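Quick heads-up: structures coming right below.
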Structure 1
Amino acid sequence: MKILILGLGKSGTTALLYKIAAGLPGCEAFSGGKPGKYIGDYKNAVYKHTYEARKGKDFDLYREHLKHEHYDRKVWIARDPRDVAVSRMLYRWNRGCVGHRQQFNEHLELVKKKERDPLSVPFHELCRYTGHGDWPADLQSVVDEEYDRYQQMSDFIRGLGDDWFLFTYENMVSKNFTALNDYLGFGIEADAEVPNSTGNAKVVRKKASGDWRHWFTEEDVELFRPAYLPYMALTGYDTGDWAISSHPVIEPEFASAYMQRLTSRVPLDTARKLKNKAWRLFGRKAG
């Protein structure tokens with residue numbers, strides 16, 4: 001069986017990859033790269049990809065790939081876009097901050113300020129420091145980027161056929177896999193975790209939903225609501241629930257300390273990737 005998982009980064013795609021793979025005997029799990037990179041003659045395989053137009057992985061690429069490649073099962077995984085926004089903001093420095101140390105430091109200090117007083121810094125102000133160009137970015141460009149991202153995803157989802165299954169991150173967190181298991185035709189391994197050997201296990205943050213309520217201010221709600229509403233409606237989220245926490249709490253372990261852990265692990269990740277690449281290269285030759 002050949003299975004495709006597709007979604008936005010920080011929506012639980014990697015976690016779902018290994019849970020599904022663990023439910024199939026002798027299943028290979030492949031993550032990332034351009035679509036088709038790891039396609040092979042496997043008895044069972046799961047391929048996980050993410051939409052990221054900035055990296056050249058837009059929906060035109062996936063539409064073209066799906067014209068020529070057959071998958072027995074196809075899963076789109078959705079997550080509340082407000083929680084995704086928080087995760088993406090904090091994950092910005094997963095590749096390190098070489099050449100961008102000042103930008104990282106200013107971003108980090110703003111996050112620490114918000115930890116001390118969550119209402120003192122609106123969420124959109126933090127987003128102005130996560131760009132890959134000039135910073136701090138113009139506020140309108142931050143909002144426009146979110147609007148475009150979710151408009152593209154909404155357009156893609158509207159075009160999905162009956163052979164796709166829409167699954168949510170929230171169902172994964174609550175271990176509600178019944179409908180997914182029925183669609184796949186087998187039971188996934190609900191307790192399977194991302195292997196430490198991939199390096200991805202180290203970037204897991206809260207495994208929770210609703211964290212955005214502690215990060216957003218009323219101003220953020222007004223700014224981002226128009227961008228997120230169409231996607232939320234399509235994927236089954238409550239479009240009327242925009243209540244922020246009356247007593248917001250942001251824990252450093254899942255915020256500033258998390259950002260610092262991301263940057264500190266970069267050298268180890270680089271060494272791990274080189275080791276895995278060498279193993280694949282020489283392992284094949286030996287075989």
Structure 2
Amino acid sequence: MIEPIDFSTCRRIAGRAYNGANGKKIAVEWNGAVWMLKFPPSAAEKPMALSYTNSSICEYIASTVARMCGLDAHETRLGTFTNGKIRTVCACRDFTAGGMIFHDFCSIKNTVIDSDTGGTGTELEDVLETIELQLFVDPVSLKAFFWDMFVVDALLGNFDRHNGNWGFLIDPATERAKIAPAFDFGSCLLPQSDDATMRKVLDDKAECDARIFTFPASALKENGRKIGYVDFVRRNADGVLAPSLARILPRIDFGAIDAFIADAPLVSDLQQRFYSHYIRARYDALFACHH
């Protein structure tokens with residue numbers, strides 16, 4: 001098993017701040033690069049949530065699996081940070097280091113003056129229209145990235161891919177833009193699940209199926225309703241999703257994924273079995289008949 005990284009002794013970088021509602025975030029220097037440490041939301045921040053203590057682990061596993069699937073996703077590490085008490089943190093390599101400026105899709109959506117909807121709207125038709133009309137990057141490349149990200153989010157059960165957590169990097173010197181790596185995978189792999197829930201999912205197919213076919217759903221909407229991943233994939237596997245499925249599915253190697261999870265630091269035996277089982281179960285429901 002890989003040893004967890006103790007980020008407590010890393011130099012903290014003042015003057016760098018990060019958006020986002022879930023948990024605290026600080027910048028540190030580790031291994032010659034800038035990393036953003038994401039702390040799990042506290043009970044005060046998420047009082048109605050069952051548990052968010054697994055969110056750092058889920059983010060690390062999901063983002064790494066996304067990279068293994070061929071998606072351009074942010075690089076992450078799992079470790080600890082001690083400040084009064086020991087916290088499990090996910091370190092995300094800062095892709096804005098070097099002067100790049102990040103603009104989320106929400107802000108880009110607001111630049112499309114021909115659109116009748118605001119930046120935060122996640123109706124799929126409006127998102128696709130914005131991709132076609134935006135002037136920052138090639139629409140064909142952006143649409144391919146969007147659907148690749150959707151396929152990976154479907155595999156990992158991401159319920160919070162909204163317009164604020166993907167977007168573009170812009171070089172202020174040249175004003176050239178490129179697509180930013182996918183990030184913010186903390187809402188994948190059922191982060192609220194405690195040990196009892198994990199055992200239910202492992203031992204009871206109906207419990208597992210409920211967490212695949214019923215929830216979580218995508219944050220994207222069709223006709224005002226959140227998109228169910230399984231239904232959407234099955235309806236569109238031979239249509240808009242076909243190129244992404246052809247790119248992503250051959251890259252999914254469960255031997256490599258299971259080995260990675262088994263080596264992950266700070267992950268219990270139960271969690272290892274749960275994450276490997278859940279990813280495979282989602283794959284079988286979503287994609288097995290298309291591969």
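When you work out relative contact order in percent (Cα under 8 Å, 6 or more apart) for each of the structures 1, 2, which one comes out largest? Before the final figure, lay out each step's value.
Numbers: 1: 24; 2: 21.
Between 1, 2, the highest calculated value is found for 1.
Can you spot which of 1, 2 the value 0.70 was calculated from, given it is FRET efficiency 1/(1 + (r/R0)^6) of positions 32 and 192 (r between Cβ atoms, R0 = 41 Å, to 0.05)? Please report the intermediate quantities before stating the final value.
On the way: 1: 1.00; 2: 0.70.
It traces back to 2.
Out of 1, 2, which one gives -10500 for helix-only ellipticity at 222 nm (-39500 (n - 2.57) for each DSSP H run of 4 or more, over all residues; to 500) as computed from the coordinates? Could you put the intermediate results ahead of the total?
Values: 1: -14000; 2: -10500.
The structure behind it is 2.
Taking distance in nm of label points 7 Å out along Cα→Cβ at positions 72 and 136 as the quantity of interest, name the structure among 1, 2 where it is greatest. Walk me through the numbers before you get to the answer.
Values: 1: 5.2; 2: 1.3.
Structure 1 comes out on top.
Quick note: the coordinates plus some simple rules give every number you see, no bench work behind them. Remember, predicted model here, so these are calculated numbers, not experimental data. Cβ atoms are built from the backbone, for glycine too; each structure is taken alone.
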